[in-house]
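A.B. asks: These are the structures in question, set out in turn.
We did not get these values from a lab; they are worked out from the coordinates using the rules stated. Note that the structure is predicted; figures quoted are calculated from it, not measured.
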Structure I
Amino acid sequence: MSLSKQLLVLISLIFLIVFSVSFYLSMSNIRNYLEVESEIHVQDTATSLGLSMSPHMADEDDPILRTMMNAIFDMGYYKEMRLENVDGETLVQLNNPVQMEGVPDWLIRMLPLKTATAQTEISSGWNISGMLYVSSNPSYGYLKLYEQAKETLLYSIIVFVGAFVLLMLVLRLTLKPLKAIQKQANDISSGNFVKLDKLPWTAEVRHVAQSMNGMSQKIGDTIGRLNNRLDALNDSLQRDNLTRLLNQVTFGVDVKRALATGETGYVFYFKFDDLAAISRDKGNKEADRLLRDFAEMLTQVVADKGNAYRLYGSEFALLTELSDADSATALAEQLKTATQALAAKYQLEDMLHSGIVFFDKTSEYDRLMPAMVEAYEQARNIGENAYFIKQNSISSMSEQQWRDAINHVIRYNSLEITFTAEAYNYQGPTPQKVMQEAFTVVKDEQGQSLSIGTFFSVAQEFNLAEELDKTIVNKIITTMENQHIDSAITINLSMVSVSSSSFRQWIKTRLEQTAIDNYKLAFSVTAYAAAKDLDAFDSFSRYIESLGATVLLKRYSADIIAIDRLREMHIDYIRLARDLTHNILGNASKADFLELIQEVCSLIEVRVLAESVEADEDFDKVKQAGIYGISR
């Protein structure tokens with residue numbers, strides 16, 4: 001029951017008690033007054049009538065005696081009049097039955113009126129000749145009492161209704177700020193650290209609002225400071241310490257993103273032919289300066305054409321979105337010229353070579369690196385600081401073959417579902433399984449597994465992603481039902497399905513048909529894909545939340561989606577990128593990053609998962625950070 005209802009009930013009870021006591025006392029006082037008034041009235045009547053009848057009592061049979069009594073009795077205020085002689089014999093007796101018409105029984109039972117009786121002696125001369133008895137009729141008193149009760153009740157009800165309405169208005173005005181404070185508390189719980197600009201006028205509620213504003217400000221400032229530290233740590237984790245270029249891990253992530261989204265471009269691979277010899281001849285400091293100068297040159301030449309990376313000691317890479325061979329050749333020539341100038345500066349002749357590989361939506365990541373090395377080796381055979389462009393596709397299948405494979409899976413539901421990446425919570429005395437990932441396995445006609453990343457990329461290209469997602473989700477739910485899976489399951493989706501209203505309606509219908517607890521279904525989207533359309537992702541998250549299911553953001557890192565943006569996205573889980581939990585002892589920033597992101601996510605009620613934590617040293621650090629779920 002709400003506070004306003006409790007106060008209304010309490011005040012109404014108090015009013016009822018006070019009114020009942022006041023009403024009873026008031027009616028009792030009126031009753032006492034009517035009884036006294038009745039006694040005085042019948043006594044006066046008896047006295048005055050007795051005096052009037054005294055001259056006629058000499059003759060007990062005188063008819064004027066009855067006439068005089070009838071004249072008074074007919075007024076109706078008396079129950080009985082009786083005239084007796086000196087011997088006690090009744091000479092005249094008049095009776096009027098008591099009639100209580102219109103007076104309720106409860107009033108008579110609650111406030112009974114005593115019948116007032118008066119007597120007076122009638123004298124003839126010096127002798128007493130008789131006695132006159134007069135009794136009042138209580139029906140008039142009851143009627144008077146009842147009218148007074150009705151009037152009192154009427155005005156009391158009017159006062160009560162008016163007071164009740166006034167009380168409701170006062171309570172509404174008084175408690176309205178509490179609703180604003182409640183909304184503020186919910187916003188703070190959701191990660192929106194808002195402040196109440198309009199403070200309530202009630203002193204106690206005003207103090208609560210000021211305290212809430214202070215708490216919101218402090219938590220918001222804390223998360224802001226944590227976000228700044230996370231940004232700095234995340235940037236440090238992504239970059240090479242010497243050249244400040246993006247590192248090898250970031251290169252792998254970016255290439256996978258490009259392939260997953262069906263982008264077209266060229267990958268440039270650079271390698272110093274003999275960096276060890278340069279270090280030996282010119283010294284380590286000079287070799288480091290050469291690498292920094294090359295990184296600066298690479299950044300300046302590339303500009304906005306792509307991102308530059310340092311992979312290993314002597315290996316660099318460039319990821320571009322150039323879509324034609326002429327553009328790639330022009331950039332390669334420009335880089336060759338700059339490289340020759342840099343080599344001349346350091347008095348080097350054949351300093352490095354580059355291999356350039358074309359990729360598109362059908363390309364496979366596992367074939368990319370060997371193709372880059374192959375192109376580099378061919379460049380070494382061409383000449384000093386030369387390059388070689390490999391134009392043929394790095395794919396095992398043609399576009400049409402991929403399309404046929406996708407249609408076959410959708411038509412015949414021929415995919416397989418396995419449950420991997422079992423994540424456990426290690427914070428209690430015994431590990432508890434909290435999440436598994438549903439992994440889709442697709443095979444070609446020869447039974448060979450196909451690259452699932454390329455499979456989805458091509459599906460999006462041919463507008464088959466939504467139908468493919470429906471097929472996969474349906475197969476996952478069916479498999480869970482058949483295998484009686486009782487832990488939460490991650491279900492990967494494409495942004496095409498996330499943005500589709502028809503897919504949302506389909507998923508609602510499908511969830512209504514299953515007996516599986518919807519909360520066990522965690523619909524997942526990669527952070528990179530979600531970042532391209534955060535509004536659509538947020539809308540999807542709200543919709544999934546209304547169905548009782550959950551949402552997971554996978555491969556999360558702070559450079560893709562800022563940590564403070566998470567609090568607005570209505571998600572339940574984030575799963576960290578694998579590199580953040582690999583070789584933690586070798587990079588102190590990773591341990592700090594894990595602790596900070598866990599701290600921030602606990603404040604905004606988002607659970608953090610870490611996947612494929614292999615080394616025991618890494619596992620101990622991840623566990624120590626308090627991560628919700630860890631898979632190994």
Structure II
Amino acid sequence: MHYRHKGLLCAASIVALQVSALEAKTELEPVIVTASKTENSLKDISASAEIITADQIKQKGAVRLRDILKFSTGMFNTAPDKISIRGLSGRHTLILIDGKRLTGEVGGGLEIDRIDISDIDRIEIIKGSGSALYGTDALGGIINVITKKSDKFSTTITPQYGAFSGDGEQKSITLSSNIPINDKLTTKINGSIRDFDRLNDEAKNSIQKDGRVSTIGFGINYELTDQDELGFDADYMQDEGDDFTNNSMIKYNDDNERQNYSLFWDRQNDNYNSKLRLYTSLYDKQFEVSNTAKNKLMKFIKAERETSVVEAQVNFLISNAHLLTVGGEFRKESFEGNILNTGHNTNSGVYKGLPFQNSKIEIDYYAVFIQDQWQINEKLSLIGSLRYDDSDKFEDDFSPKVGLTYAILENADIGLRFKTNYSHGFKTPTPADLYMENVNHSKGVAVVGNPDATSEKSKTFDIALEGEYQNLFSKVSYFHTDVEDLIEQVFTGRVNPDTQYKIFSFENLSKATMDGVELETAYQINKDASISVNYTFLDAEGDIAYGPPPKKLFKTMQLENRPKHLANIKTHYIYRPWDMRINLWGEYVGKMLLNYERDAQQNITGKNEKSYTLFYASVTKKVMEDLEVYAGMDNIFDKTDDDIPLLGAFAYMGVKYKF
């Protein structure tokens with residue numbers, strides 16, 4: 001089987017213009033697809049990007065994506081289940097699996113904890129707006145999980161056990177298998193089961209619920225001709241869990257299911273490459289709150305979401321210097337449930353004694369895009385993209401982007417490159433932003449939709465200088481993002497009379513600005529040892545509401561849930577006499593503004609700001625050719641903080657068997 005998703009035309013244009021002395025070097029460099037929807041070496045693209053390999057995931061002993069993503073430059077866990085890129089909140093990060101969207105929680109959270117990491121080949125991260133190619137949801141950046149593809153038989157089984165220093169165990173087992181049938185047909189199967197025990201804070205409130213996340217997936221690829229390849233894949237996810245209040249009288253039951261189906265056809269020949277893909281993602285949620293003493297249902301949520309997509313793309317070479325990419329997309333999204341109030345009611349009734357009224361919204365999205373990768377000469381390349389988005393519910397808009405890469409110096413031992421990008425992006429409000437009914441969250445907070453919320457728009461500029469000398473790589477970047485009408489959760493001044501929860505809603509801030517500097521360096525000390533360090537300074541400011549509603553005032557201040565300083569260090573060492581790999585990681589978060597302290601009139605009286613440093617270690621020992629054992633500890637010094645939250649030290653061990 002030949003997996004030919006390799007952007008052959010783009011490679012041809014680059015090779016034709018570069019001296020032969022650089023060809024061998026280029027072939028060894030990491031390749032990324034997400035930045036341009038064609039394959040390019042990481043050094044040749046202008047976009048700020050990063051690749052996390054399957055080996056790095058293994059070194060960390062990661063069970064969930066968040067365990068590894070937070071060590072990337074400029075990325076931060078804004079909540080246990082969301083990832084922020086360069087100061088934009090997690091809701092601005094588009095998560096893809098092999099370029100496909102996921103349907104999930106209305107707030108965009110939890111999805112990074114539901115992805116099966118056993119089938120990951122690499123993770124491609126794009127920092128900054130990706131709207132020019134991916135549309136409305138990529139305002140802050142893109143995380144694209146690329147799954148494994150192989151024409152060789154292999155099966156890997158990995159059971160793992162871990163426990164926090166207090167209570168709270170985690171157990172998991174993953175399976176990934178590639179099964180070639182013949183030289184034209186291959187199949188793969190992957191799956192995982194992850195169990196999580198309840199973990200409490202000092203006040204006996206739950207930080208982690210009792211739950212299980214189960215996944216199973218299947219894929220098949222068939223080489224129809226030398227030019228045509230067909231593929232189909234399907235997967236299923238279930239996330240279920242129970243939780244209690246600190247007095248054990250209130251029980252929460254949460255059951256979520258997702259089904260994904262995808263069909264594609266690729267054609268590649270000497271004149272053009274083309275792709276046609278159809279896929280759908282279905283998500284069901286059922287959430288119940290019960291009084292255990294009275295054996296009575298107090299509240300429930302039943303909701304269904306569906307995303308169906310048809311997309312097409314063609315790449316072709318023009319005059320041996322331009323690689324042109326054109327494409328289009330039609331996406332249909334529907335959302336129905338008793339937590340919406342859209343004015344379009346569907347059905348009503350009684351569920352376990354409680355009346356309900358369902359509401360529904362359907363949105364059709366349309367998009368076309370064009371991109372030109374222009375290799376001007378041996379040193380200079382320019383990439384320009386333009387996407388037009390429209391829908392039957394929101395306004396239309398253009399998202400342009402232009403990037404430039406200039407090779408100041410490039411030879412076998414040393415390289416120095418200048419890169420810069422400028423882009424416009426926008427994000428339409430989600431149905432949850434507009435129409436969500438009173439949904440209770442933890443720590444006394446409830447969130448409602450705001451039908452008057454409008455689209456967010458951004459202008460992003462970044463500039464970088466990067467280079468390598470033998471085994472040393474370094475990069476310095478500056479980025480600036482202006483966002484108009486940034487949507488944030490804002491306290492309405494109202495309190496739910498039944499639960500006494502403070503009610504928050506989504507409001508457009510008039511303006512927000514993210515300025516930052518990123519520093520990265522990596523050094524391969526020798527064949528057995530390496531070290532890498534990154535640091536991000538972030539200045540994120542926006543218009544913060546204060547004073548009693550409805551006459552609220554606004555002041556430009558630091559945005560919440562954005563740390564001023566982020567730093568990570570990763571070291572890797574192989575002790576060959578024992579065939580052992582040793583990894584030490586460190587994470588620093590400085591001046592993290594959790595929230596503003598307010599008086600009864602909502603005037604700001606102070607800041608709740610935190611800084612912390614965590615360390616991680618893992619050891620992997622090869623017992624035999626196909627068997628590895630590993631162990632590690634996160635948060636070695638057992639730091640805890642209920643506000644962040646920090647859950648204390650977490651020790652784990654596992655076995656990886658490959659045959």
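A.B. asks: For mean projected area of the Cα convex hull in nm², for residues 52-259 alone, which structure out of I, II has the highest calculated value?
C.D. replies: Details: I: 26.6; II: 13.1.
Sorting by mean projected area of the Cα convex hull in nm², for residues 52-259 alone in descending order puts I first.
A.B. asks: Among I, II, considering only Cα Rg over 2.2 N^0.38 Å, which has the greatest calculated value? Spell out each step's value before the answer.
C.D. replies: On the way: I: 1.91; II: 0.96.
That would be structure I.
A.B. asks: A value of -18000 was derived for helix-only ellipticity at 222 nm (-39500 (n - 2.57) for each DSSP H run of 4 or more, over all residues; to 500); which structure in I, II was it taken from? Can you show the working numbers first?
C.D. replies: On the way: I: -18000; II: -1000.
Only one of I, II returns -18000 for helix-only ellipticity at 222 nm (-39500 (n - 2.57) for each DSSP H run of 4 or more, over all residues; to 500), namely I.
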